[in-house]
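Values in this text are rule-based calculations from the coordinates and carry no lab data. For clarity, every value in this text was computed on a predicted model and none was experimentally measured. Cβ atoms are built from the backbone, for glycine too; each structure is taken alone.
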Structure 1
Amino acid sequence: MSVPVDPQSKEDGFEHHDANVKVLLVIGFGLLAALAVSLTGVGLLISYYESTPGALVTPLERETVIPPSPRLENNPLLNAQQVMRDGEEQLRHYAWVDRKAGIARIPLRRARDLLLERGWPVPAEPGDQQNERLQQAKQRAEPR
C-alpha cells in the first residue's frame with residue numbers, strides 16, 4: 001500500500017505538507033511567553049511573602065514548654081562521649097559511695113594492685129551472709 005506523493009514535493013526533495021512552520025513557531029513562542037509569565041509570577045509571590053511580617057504569635061506559642069523526662073537526645077554522639085568521660089573519671093578517682101557504711105570507690109589501678117597484694121576474698125558460706133560479708137570486708141580493710 002503506497003501513499004501518493006505530491007509531484008512538487010518529489011521535485012524539491014522534501015514534503016511540503018508535513019508541518020506548518022508558522023504554526024510551530026507561534027506555539028514555541030507562546031510556550032516561551034507562558035514560561036516567562038510564570039517565572040515572573042513566582043518571583044513576585046516570593047518577594048511579596050518575604051516582605052510581609054511573620055504570622056502573629058498566639059500566647060500559647062509564646063510559652064516555652066519543656067516535655068517531661070526522659071526527653072529525646074539532640075546529639076546522641078556528644079551525649080555518649082560525655083557518658084564515657086564521666087565513667088572514665090569515676091574509674092580514676094577516689095570517692096565515697098556510702099560514707100556512713102564506710103564504702104568508698106577507689107581508682108581501678110589501685111584496686112588491681114590491692115587485689116594482687118591481698119588475693120581474692122574467701123567465698124561466703126551458706127548461712128548468715130550479712131555477718132560473713134562484714135567479716136570479709138574487715139579482713140580486706142586490714143593492712144598486711
Structure 2
Amino acid sequence: MSIFHLAFNVRDLDGARRFYGDLLGCREGRSTDTWVDFDFFGHQISLHLGEPFAHAPTGKVGDHMVPMPHFGVLLTIDAWRVLADRLEAAGTEFVIAPTRRFEGEPGEQATMFLLDPFGNPLEFKGMRDPAGSAFAT
C-alpha cells in the first residue's frame with residue numbers, strides 16, 4: 001500500500017486545525033510554528049504557512065465546471081454520506097453541492113466540491129468500492 005503526500009499553503013494554522021481537524025475529522029500529526037501534518041483519510045497532507053495555490057473552474061466533468069487544480073479523496077459511499085451530512089450541518093458553502101453523477105456507468109459516484117477556509121479546492125467522492133471503481137472504464 002502506498003500513502004500519498006501533498007504539501008500546500010494555508011494562511012493560518014489554527015484555522016487549518018479547525019477545518020481539517022475539527023470539521024473534517026483528520027487526525028493531526030507533527031507540526032512546527034510554520035506547518036502542520038494531518039492524516040487526510042489515510043494520506044498525509046502538510047499544510048505550510050503561505051499563499052494558497054491559484055485555481056479556476058476550467059475542468060469540465062459531466063455538466064459541471066470544476067476548479068482546477070484540486071485534490072481530494074475517494075471514500076466509501078457510507079463514509080461520504082457521513083461527511084456530507086457533517087458538512088451540510090455545519091453550513092458549508094459548496095462549489096458543487098453533494099450530488100450523484102455518472103449513474104449506471106462504471107465510474108458512478110457521489111461527489112461534492114468545496115473550498116477550505118483559504119480557498120484551496122477539495123473534492124470528496126463516494127463510491128461503493130473506491131479501490132475497484134477508481135479506474136473503471
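Quick check: 14.9, 48 is what I get for Rg and Dmax of the Cα atoms in Å, calculated from one of 1, 2. Which structure matches?
The structure behind it is 2.
Kindly point out which one of 1, 2 the value 21 was derived from, the read-out being relative contact order in percent (Cα under 8 Å, 6 or more apart). If you can, show how the numbers build up before the last one.
On the way: 1: 8; 2: 21.
Derived from 2, not from the others.
Using distance in nm of label points 7 Å out along Cα→Cβ at positions 9 and 89 for the comparison, can you identify which of 1, 2 gives the largest number?
Evaluating distance in nm of label points 7 Å out along Cα→Cβ at positions 9 and 89 on every structure, the highest lands on 1.
Starting from the value 9.8: which structure in 1, 2 was distance in nm of label points 7 Å out along Cα→Cβ at positions 25 and 113 calculated from?
The read-out was computed on structure 1.
Comparing FRET efficiency 1/(1 + (r/R0)^6) of positions 65 and 121 (r between Cβ atoms, R0 = 35 Å, to 0.05) across 1, 2, which structure shows the greatest value?
2
Check the numbers for distance in nm of label points 7 Å out along Cα→Cβ at positions 17 and 41 across 1, 2 and tell me which is largest. Please list the in-between numbers first.
Working: 1: 4.0; 2: 2.5.
Evaluating distance in nm of label points 7 Å out along Cα→Cβ at positions 17 and 41 on every structure, the highest lands on 1.
Where does the value -18500 come from, among 1, 2, when helix-only ellipticity at 222 nm (-39500 (n - 2.57) for each DSSP H run of 4 or more, over all residues; to 500) is the thing being computed?
Numbers: 1: -18500; 2: -4000.
The read-out was computed on structure 1.
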